[in-house]
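I've put the structures underneath this note.
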Structure I
Amino acid sequence: MRIVLREGAAFGPGKADLLAAIDELGSIAAAGRTMGMSYQRAWSLVDDLNRMFCEPLVAVTRGGARRGGATLTVTGRKVLEGYRAIERAAASSCRKELRRIGRLVRQEFPNVSGGR
């Protein structure tokens with residue numbers, strides 16, 4: 001589910017998964033790798049998220065002798081937890097419609113998305 005917060009600012013499953021991976025791995029680069037994206041793309045999304053909200057969602061420490069890392073801020077945890085709660089509520093309230101649509105999906109089908 002993608003939530004449009006205002007024009008040009010949206011939050012959805014990809015950004016939520018990136019935040020969760022950063023929280024788990026403590027690294028933007030490692031989180032991006034687990035999601036199959038470049039460090040540049042992961043960093044760009046983190047930068048967008050940090051500018052989108054009133055407070056940063058991800059705190060970054062630069063490399064050096066102690067190596068860098070990334071952690072979710074209190075605001076980052078609140079946004080991620082809120083989004084996951086919205087996902088659960090939507091799935092629960094739409095269970096009947098999701099089953100109805102699910103029955104219309106072929107059991108085996110070709111990849112029509114071109115690998116996207």
Structure II
Amino acid sequence: MDERLSKALDFSNFLETQNNQKQIFLKQFKENCVFYVNGHKFTASQQLISFLNSLTVLNEESIVILDDNNTPLVITDLDEFINQTIGTYLVASRKYAYDYHDIETNRSVEGLTNV
């Protein structure tokens with residue numbers, strides 16, 4: 001096989017493997033953002049965190065919030081709910097950043113498959 005063709009195939013395999021790893025880590029991040037409160041499923045997101053912080057500015061003590069299944073839940077301890085949401089998001093985003101850094105530093109298909 002022509003050397004240029006071989007290099008092109010190797011590079012194509014590298015890009016495909018890199019893209020697959022990115023998708024896997026993004027999926028893991030989204031899964032790690034999920035948490036449960038009183039049997040209700042929530043996804044920690046920047047949008048939810050901002051909304052909750054807006055409620056604290058308004059000095060709200062208890063709120064009704066819709067979970068991921070659009071089921072209402074009364075949150076009586078807003079500070080605890082905010083801490084759980086932010087904690088979940090921070091752990092998930094730090095792990096995602098760490099994993100993503102591994103993708104950026106590995107420059108071979110073999111290196112990416114070992115991540």
Structure III
Amino acid sequence: MRSVLMKLVVLTLALAATVRLMPGLDFEGSFWALVAIALIFGVINAVLRPVVKILALPVIILTLGIGALFVNGLLFWVVVWLAAPERLDLGLTSNGFWPAFFGAIVMGIITWALGTFLDRD
């Protein structure tokens with residue numbers, strides 16, 4: 001249970017930092033909305049990411065792994081789409097695919113760094 005809670009904290013912090021760092025990604029909501037978005041992001045990564053990566057495997061192989069960046073960007077864009085005011089109204093918006101794509105890269109780097117830092121014994 002603690003590791004799931006720790007992953008949610010890491011995702012929430014990474015999402016907050018990503019929204020602050022990336023132009024084109026805007027967040028106007030409460031702290032709990034940010035936690036809900038991080039939870040949605042975690043569920044989508046756990047459920048959809050393996051399926052989409054298997055379906056995109058030929059493209060990922062042909063592009064020598066760069067296609068995986070587009071898979072991550074697409075999944076982050078789905079999260080932004082779900083959190084938009086027209087759907088779940090959690091306050092996260094994007095100016096298109098490219099801010100979400102680069103936001104996914106920034107989010108991955110921050111999540112990795114925070115996870116490595118907080119995972120020390």
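Observations on the model:
- Structure responsible for 2, 11, 17, 16, 12, 9, 8, 8, 6, 5, 3, 2, 1, 1, 0, with P(r) over Cα pairs in 5 Å bins from 0, in percent calculated and labels I, II, III on offer: II
- When helix-only ellipticity at 222 nm (-39500 (n - 2.57) for each DSSP H run of 4 or more, over all residues; to 500) is computed for each of I, II, III, the one that comes out at -25500 is III.
Values quoted throughout were computed directly from the atomic coordinates according to the rules given, and no laboratory measurement underlies them. Note that this is a predicted model, so its numbers are computed, not measured.
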